[in-house]
Structures are given as structure tokens and as C-alpha cells.
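Q: Next come the structures, one after another.
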Structure I
Amino acid sequence: MLHFLIILFMSTIKHFEDLIVWQKARQLNKNIYTISNNTAFITDYALKDQIRKSSISIMSNIAEGFERNSTKEYKYFLNIAKGSSGELRSQLYIAYDLNYINEEQLTYYMNLSYEISKMLYSIIDKLNLK
């Protein structure tokens with residue numbers, strides 16, 4: 001039955017843009033770009049560049065994996081996206097410690113990143129059962 005549900009899930013999603021996890025990653029990416037333009041990030045080129053790359057990597061790897069032709073490759077790219085989510089959280093702590101973002105922003109972005117990671121884990125787990 002579970003195998004059938006996985007196949008059904010995969011067959012009903014036709015485009016990566018339909019994936020809620022990709023939509024959330026897109027939202028996170030937009031937010032990261034916004035805060036990195038409007039705070040002390042402006043002069044910290046290294047962290048600004050790296051935190052943007054991490055957020056880009058999350059949504060890009062979800063999309064790239066979806067467009068691949070095998071479950072193995074899809075899982076690989078989802079794992080990369082999940083790793084980038086962890087990298088982003090680490091960089092958010094740096095931004096917080098340097099007072100580039102406040103505690104409310106840190107909590108919001110961390111929660112969104114954790115939510116994305118959990119969704120990615122869930123998809124990877126389901127694909128492992130295939």
C-alpha cells in the first residue's frame with residue numbers, strides 16, 4: 001500500500017514548482033535576500049554571499065533532483081538541499097551573533113529552515129522505501 005502511495009504522489013506532481021517544499025524554499029530564499037540587503041550584511045560580503053548561496057542551493061537542488069531521471073539521483077539532490085539547509089542555519093547563528101539579525105528574525109528563519117529539512121527528510125525516507 002505504501003509503495004502505491006509513493007507512486008501516486010510522484011505521479012500527481014508534474015513540476016517541481018508544485019512541491020510545497022520547493023515553494024517554502026523559495027520563500028526562505030526571498031527572505032534571505034531581503035534581510036541581506038537591508039542590514040549590516042551590506043558590508044560583510046563573505047557572509048552575505050555565503051548565506052545567499054546556501055539558500056539558493058536549497059531550492060535549486062530540490063528542482064534539479066526532481067528533474068533527474070532516477071530515484072537515486074532525486075534522493076542525492078534532496079540530501080544536498082537538506083545539507084544546505086543545515087549550512088544556512090549555521091550561518092544564521094553567525095548573523096545573529098554579529099547582530100545582523102535580531103532574535104525574532106533568527107527564530108523565524110530557523111523554524112522555516114527546520115520545516116524544510118523535515119519535509120526533505122520525509123520525501124527522502126519515502127523514496128528509500130520505493
Structure II
Amino acid sequence: MSRRAAREQALQVLYSVVVGSREPADALREVVNERVDEEQRSFVKDLTVGTLEYADQADRIVGPLLQGWTIERLPTIDRLLIEMATFELLCRPETPPAVAINEAVELAKRFSTEDSGRFVNGVLSAVAHGTQAK
């Protein structure tokens with residue numbers, strides 16, 4: 001399984017938790033099947049749990065970058081992808097920033113609105129540039 005597929009699974013888990021009010025452990029068990037190797041299962045779990053734990057901080061970082069928008073008004077998929085990629089950008093230094101951004105953009109194009117890819121790219125690029133300036 002590729003890292004992109006693992007990120008897609010993490011997005012599915014996050015959506016199930018946020019929209020479906022599922023417990024993260026239950027959602028992880030449902031989405032990540034036993035055919036997935038331990039490294040991938042661990043990556044999906046770390047990404048999911050990390051995103052959930054970091055969501056408030058990610059929202060505080062991203063909020064000022066949303067010109068004319070609020071976090072609450074974003075499509076759910078876009079918000080989850082931005083939170084997940086912000087977590088990766090700021091808390092997983094082993095993931096190159098360009099990879100975290102590109103993966104989120106590709107998932108936005110696939111699962112959200114027509115304009116989501118460009119929007120997600122712009123927000124995450126600002127997050128990445130803001131953190132590099134510090």
C-alpha cells in the first residue's frame with residue numbers, strides 16, 4: 001500500500017470520527033483491514049490520532065490564513081485535509097513539506113469540490129511558508 005492510499009484511509013477514518021461520531025479506534029478497525037502491513041497500519045493510526053489531537057492547534061494556525069472564510073464554513077473534507085496536512089507539516093518532519101501539500105491537494109481533487117485542490121494548496125503553502133520563516 002502506498003503512502004497516498006494510507007493518507008486516503010486516514011481521511012476516511014477522520015471523516016467517520018467527525019461526521020459519523022465514531023470512536024477513532026473503531027473507525028480505524030473498520031477502515032484499515034488485516035491485509036495492510038504493520039508499518040502502514042501504524043502510519044494511518046499515527047496520522048489519524050495526531051490529526052485529531054492537533055486539530056485545535058491546526059485550526060488556530062490556519063484560521064488567519066482563510067481570507068473571508070472561517071474553519072467552520074469549510075467543506076468537511078477540505079477542513080480535515082488541511083488539519084491532517086498541517087499536522088504532517090508541523091509535527092512530522094520526516095515528511096517533506098511538498099509531499100504533505102501535494103498529497104492533500106490530490107485527495108482534495110478526488111474527494112471534494114472542483115476548487116478544493118487550489119484552495120487546499122494555497123492554505124497549506126501559506127502554512128508551510130509561515131513555519132519556515134520562524
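FYI, it's all coordinate maths here, none of it is from the lab. All values reported here derive from a predicted model rather than from experimental measurement. Cβ atoms are built from the backbone, for glycine too; each structure is taken alone.
Q: Just checking, which of I, II has the largest value of distance in nm of label points 7 Å out along Cα→Cβ at positions 28 and 108?
A: Largest one: structure II.
Q: I've got another one for you. When mean count of other Cβ atoms within 10 Å over residues 44-51 is compared over structures I, II, which one is greatest?
A: Details: I: 15.6; II: 21.1.
Result for mean count of other Cβ atoms within 10 Å over residues 44-51 over I, II: largest is II.
Q: Given a value of 91 for volume of the Cα convex hull per residue in Å³, point me to the structure among I, II it was derived from.
A: Working through the options, I get structure I.
Q: Taking distance in nm of label points 7 Å out along Cα→Cβ at positions 60 and 76 as the quantity of interest, name the structure among I, II where it is greatest.
A: Working: I: 1.7; II: 2.6.
Top value of distance in nm of label points 7 Å out along Cα→Cβ at positions 60 and 76 goes to structure II.
Q: Work out the source of 23 here, i.e. which of I, II gives that when relative contact order in percent (Cα under 8 Å, 6 or more apart) is computed. Display every interim value, and only then the final one.
A: Working: I: 28; II: 23.
Source structure for this number: II.
Q: With helix-only ellipticity at 222 nm (-39500 (n - 2.57) for each DSSP H run of 4 or more, over all residues; to 500) derived from the coordinates and found to be -24000, which of I, II does the value describe?
A: Numbers: I: -28500; II: -24000.
The correct label is II.
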